[in-house]
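> These notes open a run of structures that come right after.
Just so it is clear, none of the values below were taken in a lab; they were calculated from the coordinates. Being a predicted model, the structure only gives us computed values, none of them experimental. Cβ atoms are built from the backbone, for glycine too; each structure is taken alone.
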Structure P
Amino acid sequence: MRHKILVIDDDEKITSMLKRSLAFEGYSVATAPNGQTGIQMFASDEPDLLVLDLMMPIIDGWEVCKRIRAAGSKTPILMLTARDEVQDRVKGLDSGADDYLVKPFALEELLARVRALLRRNVSKDDRQHILLRYADLVVDVDARAVTRGGRRIELTTKEFELLLLFMQNPNRVLSRDYIMDKIWGFDYSGESNVLEVYVATLRQKTEDFTHVRLIQTIRGVGYVLRGEQV
């Protein structure tokens with residue numbers, strides 16, 4: 001199941017960029033142009049993570065944060081602001097935010113903080129630890145954790161979804177079209193070589209400590225998770 005993220009920001013360029021970038025990473029993203037609308041959207045369908053701008057008309061980010069916390073929600077909140085004063089960061093954290101990022105920010109840093117907040121929000125008691133294993137590669141589905149040979153591998157959301165698809169279909173040749181449909185959907189209109197790029201990155205990360213390749217290329221068809229079982 002994809003994580004739901006709500007972005008509340010009155011800057012249309014920021015919300016458009018975040019919606020596109022977060023959706024590309026596999027998240028389900030909704031946006032709100034102000035605090036009042038954002039609170040209503042949050043109440044009707046509570047997301048897994050809230051990305052919240054600080055300076056907004058009608059209701060600012062501080063007040064949105066306080067109201068959400070007052071309602072008892074423990075949803076992680078990442079606060080965005082152009083203000084870098086210490087007292088502003090303290091005020092944001094004191095109002096209930098879990099993390100604070102100053103504009104302009106690097107997209108990769110925001111994505112890393114999003115992943116960290118979502119991991120932190122999964123309590124140990126809630127994790128069922130459904131494990132998928134192939135050779136020395138292990139995927140903890142609920143914790144969204146990956147290890148190979150006992151060593152932790154950090155993956156982006158899309159990389160994890162791609163690896164999970166292979167792990168759920170071991171020794172089965174998956175066509176390029178099938179993978180694109182499952183991971184990106186029919187309406188994907190990005191770079192045509194996006195799958196090749198992700199497979200290459202996934203191979204690099206999973207082969208970092210070993211020379212044994214598990215994700216094999218079937219020329220003219222697609223890819224298969226295939227290797228020596230242990």
Structure Q
Amino acid sequence: MKIHREGTNILILLFIVLLAVNIPVWLFLPPWILPAICSGISMLVYSFVFNFFRCPKRKFHGDSHDLVVSSVDGKVVAIEKVFEGEYLHSEAIMLSVFMSPLNVHANWFPTSGVVKYVRHHKGRFLSAYLPKSSTENERSTIGLETPSGNRLTIRQIAGAMARRIVTYAYVGQEALIDEHLGFIKFGSRVDIYLPVDVDILVNLGDITRGGLTPVARLHRAE
């Protein structure tokens with residue numbers, strides 16, 4: 001299992017810290033039961049963080065033309081018509097996927113195209129389940145135009161635990177469906193804003209896998 005580059009330094013630092021804690025515990029805190037408990041807790045903490053930064057290699061197989069796949073691993077928590085006023089400036093279907101701490105937290109491009117817009121917004125760290133987190137939380141917005149002329153907005157949203165959003169996408173980039181657009185450290189939600197005539201392929205509560213699970217099919221833009 002590959003570890004995402006965003007986690008390499010964190011894992012090294014955490015290992016050093018846990019080692020620094022465990023060595024004196026084993027040397028100066030008899031009997032052995034207390035050091036063993038400390039080491040066990042340390043292993044659980046390290047395993048949790050290690051699991052969080054795992055980065056499986058994924059490649060979409062099949063015809064991806066006009067297909068939109070999930071950007072992240074998680075659970076579909078919203079499918080609704082809203083007004084997207086940052087990039088699309090029109091009504092859109094918002095499809096939201098929430099990531100738990102146990103999910104892979106790498107973010108994939110939902111479809112191939114050209115990146116037309118990228119902007120990071122500072123904000124709050126409300127629970128990502130709240131509807132207002134989409135516009136009030138720390139977030140990054142990516143505007144994408146597909147080869148068939150459709151425009152999509154992808155929004156990375158921080159949550160109560162997440163404190164850093166990393167966005168690799170840049171204006172003018174040729175985005176591919178198998179590439180990462182970013183990473184959200186310890187959180188939490190990604191919204192995809194789609195044309196209103198899109199065919200949605202998932203339901204509320206469905207579990208998705210980033211870069212693999214089809215969530216919608218686009219129609220050719222007029």
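> For which of P, Q does helix-only ellipticity at 222 nm (-39500 (n - 2.57) for each DSSP H run of 4 or more, over all residues; to 500), calculated from the coordinates, equal -11500?
On the way: P: -11500; Q: -6500.
That value comes from structure P.
> While we're here: Using distance in nm of label points 7 Å out along Cα→Cβ at positions 81 and 145 for the comparison, can you identify which of P, Q gives the largest number?
Numbers: P: 3.4; Q: 2.6.
Once distance in nm of label points 7 Å out along Cα→Cβ at positions 81 and 145 is worked out for each structure, P has the highest.
> Output the label of whichever structure in P, Q has the greatest value of percent of Cα pairs over 30 Å apart.
Values: P: 33; Q: 28.
Top value of percent of Cα pairs over 30 Å apart goes to structure P.
> Tell me which structure, out of P, Q, gives 25 once relative contact order in percent (Cα under 8 Å, 6 or more apart) is calculated. Intermediate values should be presented prior to the final figure.
Details: P: 14; Q: 25.
Clearly, the read-out refers to Q.
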